[in-house]
Structure 1
Amino acid sequence: MGKEIEKLARSRGHLISLIIDIDNAGDLNPEKLNGIDVAIEFSSPDSAFQNICKCLQAGIPVVSGTTGWLDKWTEIVELVNSSGSGLFYASNFSIGVNVMFAVNTRLAEIMQAFPHYDVSLEEIHHIHKLDAPSGTAITLANQIIENNSLKKTWSLENGKPEELYIDAKREGEVSGYHKVTWDSEIDTIELSHNAKSRMGFVMGAVMAAEYLKGKSGIHSMKEMLNF
C-alpha cells in the first residue's frame with residue numbers, strides 16, 4: 001500500500017518528504033515531521049496507535065487506514081482535540097466499499113420488517129492481513145446491528161441466533177471480498193463487493209489526504225463523499 005500510495009501521490013503533484021518503515025522507525029519524530037502537511041498511516045495493528053500519536057503530537061494531521069487498534073479510539077479522539085490537529089479514519093478507503101456501506105445500512109433498515117430472513121457476513125483477504133475479521137467486515141456488521149434488531153452482536157463463531165456470524169478467510173493474494181447475505185427458506189438476498197486490486201484503496205487514501213490538509217477534528221469517507 002505504501003509504495004502504491006507514494007506512486008499515485010507523486011503522479012498527482014505531491015511531494016513525499018518522509019517515508020517510515022521498520023528500518024527507520026526512529027525518524028518518526030517532530031524534527032523529521034516538520035513542514036509535512038499530512039501523514040498517511042498504513043502499518044499494522046501493533047504500531048498504528050503509536051504512529052498516529054506521534055504525528056498528532058507534532059501537529060500533523062493523519063489519514064489512517066490501519067485496522068485492529070480501535071480499542072484505543074477514545075484516546076486518539078482526545079489527542080486530536082487537545083492537539084488541534086486532524087484525523088481521517090476509514091476501515092476501507094475504496095469508494096465502492098463506501099457505496100456498499102450506504103446500501104448496507106439502508107438494507108438493514110428495510111429487513112427489519114422481514115424477520116424470517118437471517119443475516120451473515122463473509123470476508124476474504126490475502127494471507128498477509130494480520131487482523132480478522134477485517135475492519136470493513138466489522139463496519140458492515142455494526143451497521144446491521146445498529147439498524148436491525150435481529151442481531152445484538154457479531155461473532156466469528158456460527159452459533160447463537162442473536163449473534164451475527166462473520167466468516168473470515170485468509171487466502172492467497174485476495175485484495176478484498178465482502179458479502180452480506182440475507183437468507184430465508186424462500187430466497188436469498190446478497191450484497192457484495194470484490195476489489196480487483198488495491199488501487200481503489202490507494203486512490204481513496206490520497207484523496208483523503210488532499211481533503212484533510214488544513215483541517216482539524218475527526219473526518220470520514222462519508223463526510224468526504226457527501227453520502
Structure 2
Amino acid sequence: MTRKKLYCLTHVPFEGPGYLADWAKKNNYDFNQTAVYKKDVYPHIADVDLLVIMGGPMSVNEKNKYPWLAPEKEYVYNCVKSDIPVLGICLGAQMLADVLDAPVYPNPGKEIGWFEITQRDEAADSLFGKVLPEQFTAFHWHGETFDIPVGAIPLAKSAACYNQAFSYNNDRVLALQFHCESTEESVRDLVKNCRDELDGSEGVMNGKDIIGGMQEIPYMHRLVDRLMGILTR
C-alpha cells in the first residue's frame with residue numbers, strides 16, 4: 001500500500017512541525033520538510049497529499065526582504081487550487097489569507113503567550129465547528145492578523161485578535177493563527193530565539209509564565225488530532 005505524503009514548509013530553523021511530525025507517523029504519512037528560507041526545491045504538487053505551512057517571525061508583506069516569499073505564495077496558491085488539503089499555522093495562516101486575496105496587517109497589539117480562544121458562531125457552517133471546543137486555551141506568538149477571505153468560514157476569535165481561524169474550500173483548507181502543534185521544545189525555542197518580542201506590553205506574557213503554561217500542550221495535541229481528522233477525511 002502506497003503511503004501518503006505530508007510536506008511541511010518551514011521559514012526559520014526554530015519553528016518546525018512540532019507535534020505534526022508525530023501526527024504524521026501515527027497516521028501513516030511519510031513526513032517531508034522543505035526549508036523555503038534555504039530555497040529548498042518544492043515537491044511536485046502531484047506528489048503532495050497534505051501540505052502544512054509553519055510559522056515564522058517575518059511578515060507575508062516583506063517580499064523585498066525575503067525574496068523566497070513570492071514563489072512560496074505561488075506554490076501555496078497552486079496547492080489550494082489543486083484541492084490538496086492545506087493547513088497553515090500563524091505565518092502559514094496569514095499566507096493562506098494573502099493568497100486568497102485577504103489583507104494581512106498589524107494587529108492592534110501583539111498576542112504572545114497562553115490565551116483563551118472562543119469558537120465563532122459562523123463555525124457551525126464548517127465541519128471543524130463540530131470538533132473545535134467552544135472555549136479553550138492555546139499558545140500564541142504573533143503581531144499581525146488577517147481579514148477572512150471571501151468564501152471562507154470564520155472559526156475562532158480571541159480577546160486580542162478577532163480572526164483566529166478560518167476554513168475554505170469545503171474544509172479542505174484550515175488556517176490557524178494560534179499554535180496547537182507546539183511542544184515543550186518548540187515553546188522554549190521561541191522564547192530563546194524571539195525573546196526581544198517579550199516587551200512587557202499588554203497581551204505579551206513574560207518568558208517565565210510562557211514556560212509555566214506548558215501544561216496545556218497535551219490538550220492542544222488532542223485538538224490537532226481532531227482537526228486533522230476533518231482536514232484529511
Structure 3
Amino acid sequence: MFNISVEKTQGALFDIQPMSIKRDWMDATSENHAYRCFPVTQSNVIGWSLSCLQDIEFIWDGVNDQTPDRVQVFSPEGAYSGRGQSSISLNTGLVFRTDQDVSIFTINPVNYFSDEFETMASLISTSFYDNPLPLAIKAKIANKRVVIKAGTPVATIIPISLSNLNGTDIEIVEYQDPGRKRLDANISYGSAAQEINSSGKWTDWYRDAVNEKEESQGSHEVKTLKLGVIDKTKRDIL
C-alpha cells in the first residue's frame with residue numbers, strides 16, 4: 001500500500017475519485033458483454049480519476065506549432081495554451097505528496113476514447129515536487145468548439161515505484177513445450193471457449209483462474225481492487 005496525500009489549494013477545480021468500472025461504450029455492447037472481459041474491467045479501476053468541476057472548453061485552429069494563440073480556451077479560468085503544439089495546460093490545484101520511492105504516473109483515462117482530445121502522459125517525482133500536479137491535454141480535432149463536461153475523467157493517476165522498476169530486464173527465452181502438452185492444452189481451452197461463446201454464454205475461466213475443466217491454474221494478484229479517497233476538506237468521507 002502506498003502513502004499518498006494531496007493538498008487541495010484554495011479554489012482548486014479538480015476532483016479525485018477512484019476510477020469507475022463503468023464506460024459508456026461498454027454499456028452500449030449487447031447485454032453489457034464488454035463487462036464480462038475481466039482484463040478490461042480490472043484495468044478500468046486501476047488508479048484514480050482527475051476530473052474538472054467546470055466544463056473544459058476550447059477550440060483549436062488546426063495549426064500545430066509553438067505559437068501560443070492556436071488554441072483559444074474558454075474555460076476553466078487559469079487554463080493555458082502558451083506552450084503551443086495544440087496543447088492546453090490545466091491547473092489541477094492538487095499538490096501530491098508520496099514517499100521518496102513513489103512517483104505519480106498520469107495517463108489518458110483508461111479505456112476512455114475521444115476523437116477530440118487526449119491527455120498527455122507525465123511522470124512526476126511527488127516526494128519533493130511542491131507545485132500542483134501538472135496536467136495537459138492535446139487537441140485532436142480542428143475548428144470545432146470542444147466541450148468536456150464537468151465531472152468527466154480527463155486523466156488517470158497511478159502511483160508507481162521507479163526504484164523497484166529500475167534495472168529490470170525482460171528475459172526472452174525459447175518456448176518450452178515437451179510433448180506439445182502446453183500447445184494441446186491451449187488448443188483444448190480455445191476450442192471449448194469458442195463453443196461456449198458461440199452459444200451466447202461466457203466462460204469466466206480467466207476471471208476464476210481455472211481451465212475448461214474447472215481445474216485451478218493459479219490465482220490473481222488481486223481480484224477485486226479497492227481504492228478510496230478520504231477528503232478532509234469536506235465533512236463527508238468518500
Here helix-only ellipticity at 222 nm (-39500 (n - 2.57) for each DSSP H run of 4 or more, over all residues; to 500) has been calculated and equals -4000, so which of 1, 2, 3 was it run on? 3
With Rg/Rh (Cα atoms, Kirkwood Rh), for residues 33-136 alone derived from the coordinates and found to be 1.02, which of 1, 2, 3 does the value describe? 3
Given a value of 10.2 for mean count of other Cβ atoms within 10 Å over residues 185-192, point me to the structure among 1, 2, 3 it was derived from. 1
Tell me which structure, out of 1, 2, 3, gives 22.0, 66 once Rg and Dmax of the Cα atoms in Å is calculated. 3
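Readers should treat all values here as calculations from the given coordinates under stated rules, not as data from a laboratory. No experiment lies behind these values; they were computed from the predicted model shown. Cβ atoms are built from the backbone, for glycine too; each structure is taken alone.
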